[in-house]
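Okay, got some structures for you below.
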Structure I
Amino acid sequence: MNKRSYGREPGFATRAVHGGNGVDGETGAIKRPIVMGNSYELPYDPTELNWSGTDKSLYTRNGGSNQRYLQEKLASLSNGEDCVVLGSGVAALSGLFFSLLKTGDHVVFSGITYIAVYRLLNELFNRKFQVETTLVDTSDLEAVQKAMRPNTRLVHIETPGNPTIAVSDIRAVAQIAHRGGALLSVDNTFASPYNQRPLELGADFSVDSLTKYINGHGDSLGGAIIGRKELLEPIRAQAQVNLGGVISPFNAWLIMRGSVTLPLRMRQHNENAQKLAEYLEGLPWVRFVRYPGLKSHPGHDVAASQMSPGYGGVMAFGLKGDHDTHNRFVSRLRVITSAVSLGHDESLIVFLGEKDERQYLYPPEFHGGFFRFSVGLEDAEDLMADIDQASQNLFFAG
């Protein structure tokens, strides 16, 4: 979105509404239409075209109209120079890694990270392409520094991290990475650009699963990488054009529509999650709660320094009970839905048991099984009442 003539830089909410939007030249509609065509009219002499080019409308795998509108908006919301939107959050992550890394490179990445990242870096890239990888607790700056090598090409972190809600210091990790000649990518999905903008804190790439908060309605898939244009051009050429990870026009349109209300939704997610975290922390049958907005979170001070105005809608908590107690609790919930994903309008909860192969990387309190809880937009009082009724007769705390 360009600076308006009224002499000030548009705020976040204004950019969420107007970014990437415009009047349709053919119909005069004030909202961008869905352009479902997969091919565009060629010029008089097409022999001069680069058939893999992305700068002109040619073929939707090279970039579609709705994708471009969405990229413009997301770059603005994250205060980035450019953006590449792909078909899913994992497509964005794998596209970043595939385009950036080569045999012999080394990657330092967080042990607390989305399972697809663990699979990509610790298994696929490691075994298939001989990319060296080191898992560390990226909230431990000394551990990050010790893991750096002369061939370290990339440091990748999530903050807050999935699923234990670990918090890493983006500014400090960026300094470590850059001193070692590496780039820093930050998965910003749990925070969203409303609460945290990694590029402003020194990161080279900000990655978002658009499926989550930015879309916000649980009805489409998408992923985005935001950063400097020079760094994103190889990703666009390789991950989008050559590997075909392009987003569908309809999904791009759905996410574009959902993103308009991102500021409003995130305020409610932030407020509800803070209330629910404080409520859960006060229950005698809750073993622990991890939420960046709680002072009990070990990374609270770091989160407060880099997240604003809130701490997102996702937390982790465990019960004082065995494996089956956790499952029975979930089965009794009536407002909160047992399902994967996060950032939807409805509250979602998933029980993560004791069999995760990365269990050794988790803090001790997580070892008895725990929930990842994505707090939705319902009335907070209804969510508390649902938790209260589900717990009846399961616990006998004095």
Structure II
Amino acid sequence: MLIRYSPDAKGRAIRKAVIYTKKEHNIPRQYIDNDAIRIITHLRNNGFDACIVGGAVRDLLIGKKPKDIDIVTNAEPARIKRLFRNSRIIGKRFRLVHIFFGDHIYEVSTFRSLVDGTTGNVFGTMDEDVRRRDFTINALYYDPLKEQVIDYVGGVKDIRNRKLVPVIPLADIFQDDPVRMIRAAKYSVSTGCVIPDKVGKVMRKQSHLLQPVSPSRLTEELIKILHSGRARDTITMLLRYDLFMYLQPAACSFIDDSEDFADNYRKSLEELDALVASGEDIRLGRKLAYLITDLVQLVADWNGHPVEVYTNVYRECRRFIMPMNPPRTELEFAVRHCLKEGGLPIRAARPRGKKRTGPDGRDKPGEGGQGRRRKKAPIQASI
């Protein structure tokens, strides 16, 4: 085990971090994308520091291959952009760089300081950047060239002891960013780390801070939960800490009012997790169907006219999942899927301008530019 030192205000060397070597952390090198190593190597060759950071390091330490690898460096965004032609700067306040290799995107950020607190955007050093991270298990840096894990906050021990420990003081961590409460539940489920009682009490007490969070951020978190393969356990955790009512208030109300609905809702989430675990490439709309299927069973008039049933059910499902705001096409797909499963198949609308043809392939009367132009309907009944 090595020690990282940094100078204090008087220039004296102060112990700052523990460095775990390859024999001590046992991270499989093959789990790290070659393109991520190329990015870090290129930054190093141009005189900058660069490491893998956050959730990717956490996953590597627990033996999982990370889906996404984030990189942090002391190079500022404009400089990163000049070094990588296949990149773009994103964000107005919190500026990051996305580097593209084919369909894969690597997010590269610059070390931030604590000058403006834990949510400011002033560039700093690694010593400062680590103090802005949410939990110790996400505050680890990995140097893939030296194969070393840099640990300022005891994150390696917390991963091994299965403890979720905040880096930012408990009085500030959720006040600064309430979404960290959702992530705490997700991390607990995905890593097996236990949320300490004092952290859980603060989460319950401050759960109301999620109310003003933008629908776009809540939607992003919920979609990640649907993709995770641990949706049932994560939502159970969110219910335990009184958080789910701010993500899906209508579903929460149904769960509280009806044991049957609660049981069916959990079973639907179990089926979703099994589907994700199968490894198939499944569109978002198919996953959304598991959130609304139990509502559809309650509100659909299965003997009604298909178009009217679809319109009514879509409206109710849209209200049901608020404030979540997924792409309209995906929610439409989810509603059609649920109705089809219930025995009422509904076709998607044809693109505007496309001709309708009969069984013989000829244009139907009044179509293909002949007769009055019809308005585009949201769906077509399959009858």
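Thinking only about mean count of other Cβ atoms within 10 Å over residues 38-45, which of I, II has the largest value?
II
Using helix-only ellipticity at 222 nm (-39500 (n - 2.57) for each DSSP H run of 4 or more, over all residues; to 500) as the calculated read-out, with -13000 as its value, let me know the right label among I, II.
So the calculation was done on II.
When Cα Rg over 2.2 N^0.38 Å is computed for each of I, II, which one produces 1.01? Intermediate values should be presented prior to the final figure.
Values: I: 1.01; II: 1.19.
Label of the source structure: I.
Here relative contact order in percent (Cα under 8 Å, 6 or more apart) was calculated and came to 16; which of the structures I, II was it taken from? Display every interim value, and only then the final one.
On the way: I: 16; II: 9.
Comparing all candidates, it corresponds to I.
To which of I, II does the computed value 40 (percent of Cα pairs over 24 Å apart, for residues 190-317 alone) belong?
Answer by label: I.
Values in this text are rule-based calculations from the coordinates and carry no lab data. Just so you know, these numbers come straight off a predicted model, no measurement behind them. Cβ atoms are built from the backbone, for glycine too; each structure is taken alone.
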